[in-house]
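Bear in mind that the values in this text are calculations on the coordinates, not laboratory data. It should be emphasised that the depicted structure is a prediction, and the values quoted were computed from it without experimental measurement. Cβ atoms are built from the backbone, for glycine too; each structure is taken alone.
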Structure P
């Protein structure tokens, strides 16, 4: 079998250069609200490091990030779940939040980029950027939710390099192709060198070992490969490349990661 990952190649120069200023409380000018953007609302309650409720009853799930998850349905809380929730609460509780780049949500929540106003800040503060820069969440994009992926990935790289927040814990360490099997069923970031990249009946496989029946693989479907091509990623040329990919780890002839958009894949060395 073959497996291929396509990234939204994050230029390392951005990480080392012009984005250092984002590591402090991150601030962005909010755009003028477009007709399809949710109306602003005041925050009434914070459930977790990436979800909260507004005074008018609307529920919000912050887009493009994954904060440590609290306990639910008999599943234990992830490390730093309370810390992430408390940090988001201090930042937004009782304040007005504006939204941009909304995407559909199957639970009827607002899923978007969020900017908080009020308090001492003279400009809206980008909520996702602030949490990522402080190491209180990881970047998690979806096919329809990646508008600010490059900025978030650069902020995450800085937080990881400085071991801020969750990056100081082994629980959240970037996995290798050799140890990711222990994390099947969870969201993970995996970094390794592609052994070979092959296309089989239109699907591209990025293989990270000699035996596809048990080694880690990345799989990209026929229609999704076109998204990678438009992003400048030639999947079949990734043999030997060092890549970093993120998503839910599944089990199919060993651990496998299905990718459907290039922002979930970073090519670190071609």
Structure Q
């Protein structure tokens, strides 16, 4: 059995549904893996791999020796909620500057919008409800059924086609990461093939009710890959969006040529 520490930055379906599916379906055990989670927001604690591939992408573009080995979500799963659809000069409660969600949101907003930094969904929502912000960017940890009086304006994934979750690790990591990639590939297949299992996993892992779990799985099945791969042309387009020339994506994250 290989022990492996898996880093995450947000405890939500966007980052961790695939991990919990692999755990619940017994894939880790079958592949000889003992996977424990490490909260990277509590500091850069030692970890072997990470599911926060948006962070890995920007770290790699800054020169870190990181390779993205598998793609789960093809795009950032964050939703902009608000009482006004006109975003020019709007005050947006978003993530702290420099974080991947803040950087992705900037690609989707007019330059005149003002970003207000807040630490989490609860703080961003509080700024919106208090009138201090016109809109708030919320994560997949907050299902829309909890915001019945506030309309979603758009999903960031529909405006910024850049992969954001999967498996990333430092170049040269050993067989544990290879097995982790295999496990998450199998878990993505289970997400596509067994939505009932995925709903039960989302319900229990994230303390969702049945409707919230169904929403999370529907979103994942729409935006996630089936096997951890996307076409090379998709990666080329994503790199152009973030202004990169070199690619940190490994060949195993690319669909085979047709």
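Things worth noting here:
- Top of P, Q by FRET efficiency 1/(1 + (r/R0)^6) of positions 37 and 149 (r between Cβ atoms, R0 = 25 Å, to 0.05), largest first: P
- Of the structures P, Q, the one that 35 was derived from, the read-out being percent of Cα pairs over 27 Å apart: Q
- Structures P, Q, by mean count of other Cβ atoms within 10 Å over residues 85-92: label with the highest value: P
- Structure (P, Q) behind the derived value -12000 of helix-only ellipticity at 222 nm (-39500 (n - 2.57) for each DSSP H run of 4 or more, over all residues; to 500): Q
- Which entry (P, Q) yields the derived value 12.5 for mean count of other Cβ atoms within 10 Å over residues 101-108: P
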